[in-house]
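Visitor: Right after this note come the structures.
Read-outs throughout are calculated quantities, based only on the coordinates presented, and are distinct from any laboratory measurement. Keep in mind it's a predicted model, so treat the numbers as computed, not measured. Cβ atoms are built from the backbone, for glycine too; each structure is taken alone.
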Structure 1
Amino acid sequence: MLRLVGIRKEIQFKKKESLIVLNELDLEVSKKKSIAIKGRSGSGKTTLLKILLGLDTKYTGGCMINSHHLDLMNTAELSEFRQKNLAVITQRFDLLDDRNVYENIVLAITHQKLSTKERKRRVTEVLSYVNLEGYERKSVKELSGGEMQRIGIARALIKETDLIIADEPTGSLDEETRNEILYLFKKLISDGKQFIIVTHDEEVADICDDVYCLKNGKLTQISG
């Protein structure tokens, strides 16, 4: 499902100094297995996610997801791959304030040739899954932080991808709301969704099959 081989990412500074962010990093994750990645700020977690999403191509090594070699794709091919195969949940929700809930969710599938009726059906379905039935016409500005994250999850689900990448998905939530989102993630994993989750939250990490720590440019498995 996911294989990284010898990933090396080096950042060059103006004074001809460089920093090795990822150093011959290897990782292999089988299909349907969810993993959590922990590490201190600046350890390279965000850089690694950008590589997995095809947003950073300036690295050496191999990156393969579902037999697709991301390291061999051009920008257009990576964009198409990302649209069809990956869904993302972020800490900041990344919702558009000038659009309602329905419009924010349906944006994720605008590239798919679907009828208006089918789009409406799928939005209704994912909103029901995250317990926000009837929220289609609500303004994003009316939503609480927990509701916005549920909309973010619904937007990821509507793409119907096998793999979901989550970047600190509970990082900006209060404890009660965090627990609600954690329960939803457990449900998703139980229903067969595969996650790669970057998190500082021990309980979020614990719902995954394996937990890795990113340190000194390499991943070390610490549980699972």
Structure 2
Amino acid sequence: MAVLTGAGVSAESGVPTFRGAGGLWKRHRAESLATPEAFARDPKLVWEWYDWRRGTLAEVQPNPGHYALVELEKRAPAFTLITQNVDGLHERAGARNVLRVHGSIWSVRCLACGIEREDRRAALPEIPPRCQCGGMLRPGVVWFGEALPADVWGKAEAAARGADLFLVVGTSAIVYPAAGLAQIAKASGARVVEINVAATALSEEIDESLRGPSGELLPLLLA
């Protein structure tokens, strides 16, 4: 079994999705902040946004959908959770085999020495933060226009190809290449099932679409 999760799963915990109505922060859209160009132009502004996001995430909790996926992982002989989310809620719920194709908001990477490490402080004491070597740190996430981490993506593709059942949960299916994993799984013979509150670009291409919040439907599937 393999599962791809998107922002809808986290939204049920109160995490802002930054898409559609209400997706603004200080009059800025996520698409204008989460880019290498934005960071090069104004790293302080970008880090203020990420610092605010980290503070917001520190106050939310995993929801029943997160915990249902943990239970699925326990029951399946082979299970891979592929997530587009950077918030770490899957891991906080107890998920073990997680592939973060878009990185983690709780990691930082030095632009000078290249070291990457976890930093789970909800509020950073200095913005922009600095490495011990003196170099500037950037968030350990994949920005618009950047390539996905090759090792993580390779494992995600392999999980999609090898799955008998592939679940697509809470994703708009418009952010590629992650959205293409369902098509890879389908072409490789998997049964592909979507769980989402609304129809997506995948809905007509796959085996089954279940409408509703993942926090309600995933526990029902377990039952």
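Visitor: Quick check: 29, 18, 15 is what I get for Cα extents along the principal axes in Å, for residues 150-189 alone, calculated from one of 1, 2. Which structure matches?
Guide: Value 29, 18, 15 for Cα extents along the principal axes in Å, for residues 150-189 alone corresponds to 1 out of 1, 2.
Visitor: For distance in nm of label points 7 Å out along Cα→Cβ at positions 54 and 78, which structure out of 1, 2 has the highest calculated value?
Guide: Evaluating distance in nm of label points 7 Å out along Cα→Cβ at positions 54 and 78 on every structure, the highest lands on 2.
Visitor: Rg and Dmax of the Cα atoms in Å was computed and gave 17.9, 57; which structure, 1, 2, did it come from?
Guide: It traces back to 1.
Visitor: One of 1, 2 was used to calculate distance in nm of label points 7 Å out along Cα→Cβ at positions 14 and 166, giving 4.0; which?
Guide: 1
Visitor: Let me ask something else about it. By the measure relative contact order in percent (Cα under 8 Å, 6 or more apart), tell me the structure among 1, 2 with the highest figure.
Guide: Looking at the calculated values, the largest one is 1.
Visitor: Compare distance in nm of label points 7 Å out along Cα→Cβ at positions 134 and 206 across structures 1, 2 and report the one with the greatest value.
Guide: Max of distance in nm of label points 7 Å out along Cα→Cβ at positions 134 and 206: 2.
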